[in-house]
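Novice: Down below are the structures I want you to see.
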Structure P
Amino acid sequence: MAQRNYLLFLILIFFSLFVQKAWAQAHSDSILIVIDAGHGGNDPGKPHSDLNLHHEKTLNLEIARKTGEQILKNIDKAKVLYTRTTDKYVSLADRVDFANAQKADLLLSIHCNSSPSAAVSGAEVHIHSPKLTASYKFANLIGSELQKTTGRRFRGVVDAKQRNRNLYMTQYGDMPSVLVEVGYMTNPTEEKYLNSDEGQTQIAQALSQACQKYIDLHLPKDEKKVQPIVYRVQIMATADLVSLEAKIFEKLEEKVDVFETSSNEKYRYKYLIGREYEPQRAEALAKKVEKLGFKGAFVVQIE
C-alpha cells in the first residue's frame, strides 16, 4: 500500500510539473496590448457638430472597444486591457502608469482629429521619436492598414519634432507607444463615417491587422529601455525633499521625476524632466524651463 501511495504521489508531482511547463510555454510568447480611449468624463475632446452625433470621447471609446474585440478574435495569445471602459476622466499620467505597471508590450491610444478647415480629412499616427524604431514601424503599419481597409487618406507619421511639442502618451510609455488620430470630426463626411458602425468596425479591423503584423516582426517590447542614450533636463537639486505637488512645479508641462543620490552629497535630491532622444530637443527644453524660473537647468545624458 505504501509503495502504491508513493507511486501515486510521484505521478501527481509529474503531472503538476507538466501542467506548469505547458502553461508557461503557452504564455511565454503572449503579447499584452493596452488600448487607450482618449479623453472621457468632463473632458469631451472635440464636441459633436450635431446632437445626433457623438463627442470625441464617445467615439474613441467605441473604436477602442471594437479594436479590442477584433484583436482578441483574430490574434492568438493576445491579451487586451483598457485604460478606461466607461465615460470617466483618467489623467494622462494614470493612463501611462497603468500601461507601464502592467508591463504592456504595446500602447495604442485612440483619438479623433480636428482642423480649422472642414476640407481636411484622413488619419495620422503620432510617435515621440523616429529613433524609437519599433514605435515608428508600428505607426507605419497602422497607417498602411487604415488606408487599405478604410479607403481613406493616411496623412503620415508625426513625431514630437514635427509637432513642436511632446505627447505624454507617446513619451513616457516604456513600450512601443503610438497615438492614432483616426479621422477628422471637422470634416462633415468623415465625422459621419466615424459615428457609423461600419466606419468604427473598419478602423478596428485595420488597427487589429496592424497589431498582428507588428507582432510578426518580433520587434523589441521595451525599446525605450534599450535605447543607448536618453537626454533629460535637471531643473534643480535640493538638500531636503520637495513634494512633487509643490507650487513651484505647477507651471511645468513636463512630468517631474525626483531621484535621491548619495547621502554624502549636500544636494542629494535631483529633479529631472523630459525624455528625449535628440540632444537638440533636450537643449530646447532646458532653455524653455529656464524662462519659467528654473535658472541653471541643464541637460544630462543617461546611458
Structure Q
Amino acid sequence: MAFTAQDVKTLREKTGVGMMECKKALTEADGDMDRAFEILRERGLAASEKKASRIAAEGAVIAYTDEATKVTVLLEINSETDFVGKNEKFQEFGLNVAKTIAANKPSSVEALADLQLVGTDRTVTEGLNDLILVIGENIKIRRFEIVEGDVVTYIHAGGSVGVAVKFETNLTDKAEFVAMGKNIAMQIAAMSPEYLSQDSISADELAKMKSITIDSSLNKPESLPKPILTALFEKAISEKLFSDEDIAAYEENKKNQYLFNFLSKEAVATLASLAVAGKDEYINNKIF
C-alpha cells in the first residue's frame, strides 16, 4: 500500500517521532497507518530497554495542585541532559504524570507504572517509552510526594529544586498569604532546612548538631567569642607557642579587625589546637 508525505506528517504529529522514523515505520507497515503507529510504539519499548543502563541524573521537578481536591504533587523525572529537562514534550509528560498521581494517589513509583496516564489511552510506562523514542534519551520517573491541604509550591531554576509547604490557615484567598508562602518556600529551597523548628529535633540529634557546631567554631578561631580568643592569644604568647614574627604581628595589629590576615597559617593552627583542647571547659562553663 502506497503512502504520501501527508501520511508521514500525520504520523509524526500523532506520535511526535521524527520524520525519518515515521517514514521507516510506514514503509515497514506497507502504508498501514495503524500498524505503523504500533511499530513505533514497539520501537519505543525497545529504545527504553536499550537506554535503561544509561545514567539519567538531570531532568526536572514538576509541581501540580488539583485545586478541587487540594492534592499537591511534587514529581522528579530524570533525563540524561538538563536540556531535555526543559523540553516541552518532557514537561507536558511530567505534568500529566503529576495529574495521574494526584487523581490516583499511588503508593509508589512501581504502583504508578500501570495506571492510565491522564489525557491518553496509554499507561504511564507506555507513555514513558513513547517519550524515550521521541527524545532519544533514557528517562526515569524517580520519585514523588503527595501533600494534601493548603499548599504553596515553588520550583527553582526551571526545575532543579522543588518545594511544597503545607499551611494550616483560612487565609489562602489573600494575596499577602500567597506572597508569604512563596517566600517561605523560596527560603526552604535556598537553605534546605531539615526541621520546622527546634521542637522538631530530638534531644540526641540536637546534642549532636551542637557538638558539630562547636567543633566547627573551635577549628576556626577567628569566629570564637572575644573572651575565649583573647585568652587563647595570651596563652600562645606567654608560652611562646607563636614565632617571634607572629608575636610581633599580633602586638602590632591586635586592635585591627583584620588581625588574622597578618598571622601565619601556623599561628592560626596553634590557636585552633588550643581552642579544641579547651572544649570541655567551654561547655562546662556554658560559654557555648
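Each reported figure results from applying straightforward, stated rules to the coordinates on display, with no laboratory input. Keep in mind the model is a prediction, meaning the values are calculated, not measured. Cβ atoms are built from the backbone, for glycine too; each structure is taken alone.
Novice: Tell me which of P, Q gives 13 when you compute relative contact order in percent (Cα under 8 Å, 6 or more apart).
Specialist: It traces back to Q.
Novice: Quick one: helix-only ellipticity at 222 nm (-39500 (n - 2.57) for each DSSP H run of 4 or more, over all residues; to 500) came out at -16500 when computed from one of P, Q, so which one is it?
Specialist: Considering all the candidates, the number was obtained from Q.
Novice: For distance in nm of label points 7 Å out along Cα→Cβ at positions 212 and 236, the calculated result is 2.7, so let me know which of P, Q that is.
Specialist: Answer for the origin of the read-out: Q.
Novice: One of P, Q was used to calculate Rg and Dmax of the Cα atoms in Å, for residues 68-155 alone, giving 15.0, 43; which?
Specialist: Going through each structure in turn, the value belongs to P.
Novice: Same structure, new question: Using the calculated result 0.80 for FRET efficiency 1/(1 + (r/R0)^6) of positions 60 and 172 (r between Cβ atoms, R0 = 25 Å, to 0.05), pick out the matching structure from P, Q.
Specialist: Structure P accounts for this read-out.
Novice: Right, here's the next one. Figure out for me which of the structures P, Q the number 48 belongs to, where percent of Cα pairs over 36 Å apart was derived from the coordinates.
Specialist: Q
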